[in-house]
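For reference, the structures are reproduced in the following blocks.
Derivation of every value follows stated rules applied to the coordinates shown; laboratory data play no part. What you see is a predicted model; the values in this text were computed from it and never measured. Cβ atoms are built from the backbone, for glycine too; each structure is taken alone.
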Structure 1
Amino acid sequence: MLTIPLAGLPADFRARALQWAAQFAHCAYYEHNDLQASAAGTFGRLLAVAHEAPAAPAALADLPAYLARPAALPHCGFVTYDVKNELETLGSSNFSGLSWPALHFFQPETCLHWLSDSLEITGQTAGVLAAILATEVPAARPPAVPPLRPRLPRAAYLQAVENVREDILNGEVYELNLCQEFYAENVRLDPVATFWRLNEASPAPYAGFLRYHDHYLLCASPELFIAKEGALITSQPIKGTRRRGATPADDEQQRQALLHDEKERAENLMIVDLVRNDLARVARTGTVCVPELFGTYGFKQVWQLISTVQAELRPSVDLADILRATFPMGSMTGAPKIRAMQLIEHYEASRRSLYSGSFGYVNPNGDFEFNVVIRSLQYRADTGYLSLQVGSAITYDSMPEQEYQECLLKAQGVLEALSTVISEQLSVINSSDV
C-alpha cells in the first residue's frame, strides 16, 4: 500500500485519476462532494479499476459465493432494476437501448481511497501514481448532444398519471413511482468530461462514475439505498421535492413548504413504512427504528424530504439476503411493491435498466454502501445511445401537470451537464405531444 499526503498532490489530481482510470474496462468511482455536513449520508471517496472481472456474478443467486472469496480490496458493482425479475414473478418487455447485465461486480486490481488528509493506493501499486500524474486532462468542451426526446410523449405521461390515480381509487396501489425516459441516439460523448460537468452542475453525496466495457453510468444521486456498518443497516428513502429559492428568504419558504406539505409527507411516510417492513425481514426482532422522519436536505437544484430507517441485522444475513428483502427500493416502486412493479411495466415505455437500480461497493469486512441510481445519465459508447430517466411518486392527490414539472425539475442538473441551452432542451421536451 502507498500512502501519499493530499497536500503533495496537484489540485486536479482527481480529474487526472479518473481520466487514467476510464481506460480500464471496469472502472468505478464514488464521490461524496464534501457534503457530510449538509446531506443525510455519503459515499466514501473511492476509485477502483480492473482490466478483467473473472468469475463475476451474473445473477443474485451467484453473489454469496462470489463475495465469500477472500478479498483485500472492495468488491465494486451494480444491481439493475431488472433483478426484480429474479426476486418475483415479473418480466421486462419494454424497449431498452442500453442492455446492461442484470447484475455485475468486479474485484479491483488497483484501488485509490481518499482519506481526510491522505490518499491510499492499494492492490497493484507499481507505477500507478506516476501514470496518473502523467495523464493529461483534455480541455473542457460542451458536449455536442442534440436535445433529448421523450420515449413517452408528454400527453401520454399525463394520461398515465390519471390512469394511476384511477388504479389507486380502485385499490390496486396506494402510491406508484412513475418514470419516463428522455434519450438521444448516435451521440458521441466524452463520459469523463460529462461526469465532471454533471458533478459541478448537481453535486451529490452518492455521486459516481461507472464503466462496464462500453456502458457508462454518470450519476449525481442524493439517495442512499442501503448501507451496513457492523450489524447496523441503514436506508434513507427520499420522497418529497421542492425547487430551491432564488433568495435566502424564498429558499427557506420553499423548505418550510416542503416540510409541511401534507401530500409530500404522506408519500414519504408510505415509503418509510414499506422500508420498515422490508428491513424487518432481515432484522433482529424489535430493532427497526426511524431515527429521523421528514428531514429536509438542500441540494443545488432542490430541497428533498429524507427519512432514515435503521435496524440491527440478524446473524448470518448476507448482502443477497438483504437485497431479496429490500430490492428494488420502495422509493422507486411504490406500494404495495409487487403490484406497483406490475403497473410500472404497464405504464412506462422503456426499461429502467440501471436507473432505479443501485451502484456501490462491499468492503472486505462485509460492510457496504449502495446508492439509488437517480439523477443520472446512462450511455453506450458502442451504439451512441444516451438515456436520462426521471420520475415522481403518484398518489391520488397528484396533479398530472405538477408531476410532469417535477420530473423536469429533477432533470435540470443533468440537462445542464449536457448543454448550457437548457431552455432549448425543455422546449423540445415540453412540445412532445405526439
Structure 2
Amino acid sequence: MIIYADLHIHSKYSGATSEKMSIRELLTYAPLKGINLLGTGDALHPLWLKELKGVLEEIPGTGLYKVKGSSADLYFVVQTEVGTIHEVEEKTRRIHHVILMPSLEVAEQIADVLGGLGDLKADGRPVFNVEPAELVEMLLQVDEDVFVFPAHAWTPWWSIFGSISGVDSLEECYGDKSHKIKALETGLSSDPEMNWRVSSLDRLALLSNSDSHSPYPHRLGREANVFNLKEPSYQELIDAVVSKDPSKFLMTIEVDPAYGKYHWTGHRRCGVSMPPEEAMKRGNKCPVCGRQLTKGVEQRVEELADRSKGFRPPNAIDFKKLLPLAEIIAECLGVRGETRLYSGRVWELYMKLVNGFGSELNVLLSASLKELERVVPSKVAEAIIRVREGRVVVRPGYDGVYGKLILDEEERIGPTDRRGQTSIADYFK
C-alpha cells in the first residue's frame, strides 16, 4: 500500500496554531492533499490527549489509529514535538525533537514521566530542562519502540544544527544515546541534497514533514514521506524508515528549500537577504542597520559540509521538489496579500483540480499538461508542470519570511519585488 505520510504536525493547543487544528478538520483536508497517514501532533498535552482518545480508535494490532465512525482511508500515528534546554560551557542549547509512539497508552505513560519536568498544559509543544540524551533514555525506558528524531534540523532557533542554539554534530546533541537516533527531519529550508553534503548524516534516514500549524492543504503535507508498506502499521513504518530500503521508503516530497522561511541569511526588519558568500564577506552584518543577520540554513550547511554540491550518497532515498498548489494558483492569478492562499478565486480553481484528479498530490505529481488544461486555464496548467520539472525560480526566504514563487520574467530580474522589498543587487554593486 502506498502511504503518503506527514509525521509532524501540531494541535490547536500549540502556540501560533490555528484554532481549527482539530481531528475533524484534518479528516476534511488531509484527503484533499492526498495524505493518508498523519501524526496526531501534541500527544502529551492533557486536553489534546483526551480528545484523541475520544475521537480515535486503534486499528487492532497495528499501532495506528482511525477516526471513529469514519470510512476515510486516513491513519494516525501518535506523535508529539518537545523541546529541551540545557547549558554546555555557558552556552544554552535549545533543541526540538519529534517523538513517535506505538499507542495512546504509551503517550499517557510518557506524559506521567515527563510531567514532573515541566507543565504539559502550558503548550502542545512542551519544553523540558534536560539534556537530549536524558530525554531519549527516559522515553526508551517507557517503551523501547518509541522513535525519536531531531525536528527541523537546520532552523536557526530550536534545532540540532541551528546557527543560534544548535551544535555541530549528532554526538554533541545526543551524547551516548546518539546510536538510538536513526532519522533526521530536514525542515522546509533544506532538502536531501543539502544534507548529503554532510557525511556524518549518511547513516540517518532523511524525513520531510510539514510541522503544520494549520489544517489547510497549503500547509498540511507540504512536505511528506512516501512509503510502500505491506500493511499500514507502526512497526512497518518504523522499519521502512530505519532500513532506508528504497523498495519501502520510496521518496520524500520537499518544497523548494528556497521557499522555507530561513533559507538565506538576512534581516527581516530591514528587508535584507543574501546568499552565504555575500553574508560571510560582510561578516554577517546587516548593510542597513549594522546588526547581526539571522544566519540562513544554506550558510549553516555550508559551514558543516565536507562534500561539494551535487554529491549523492549510494542508495540515497529519492525526493521530489514541489510547491503548494494554492501557491501556484495564487501566483498565476496575481492574487496578493497575506490571505491570498485563502482567496475564493484560488479555492475555486483548487477544488476543480482536486475534484478532477482526486488529490493535490495527484495534480502536482501525475496530471499531464493536456489533462490539466481541460480543467484550468493554460497559465495555471503550465505553471504546475514547470514546478514539477524544476523550471521555476523561488526568491529565497529569510529570517522568518517565506520564499516567493516567481513566474513573471520582469519580476524575476527587477530591482524590487511587488511588496517593495529591496533587492540584494542594491547592496552589492
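Matching task: 20.4 is the computed value of mean count of other Cβ atoms within 10 Å over residues 234-241. Pick the structure from 1, 2.
Answer for the origin of the read-out: 2.
semi-axes √(5λ) of the Cα gyration tensor in Å, for residues 74-297 alone was computed and gave 34, 26, 22; which structure, 1, 2, did it come from?
1
Can you say which of 1, 2 returns 0.55 when FRET efficiency 1/(1 + (r/R0)^6) of positions 306 and 378 (r between Cβ atoms, R0 = 25 Å, to 0.05) is computed?
1
Work out the source of 2.7 here, i.e. which of 1, 2 gives that when distance in nm of label points 7 Å out along Cα→Cβ at positions 2 and 386 is computed.
2
Quick one: relative contact order in percent (Cα under 8 Å, 6 or more apart) came out at 15 when computed from one of 1, 2, so which one is it?
2
In terms of FRET efficiency 1/(1 + (r/R0)^6) of positions 42 and 162 (r between Cβ atoms, R0 = 35 Å, to 0.05), which of structures 1, 2 is highest?
Between 1, 2, the highest calculated value is found for 2.
Where does the value 3.6 come from, among 1, 2, when distance in nm of label points 7 Å out along Cα→Cβ at positions 26 and 202 is the thing being computed?
The correct label is 2.
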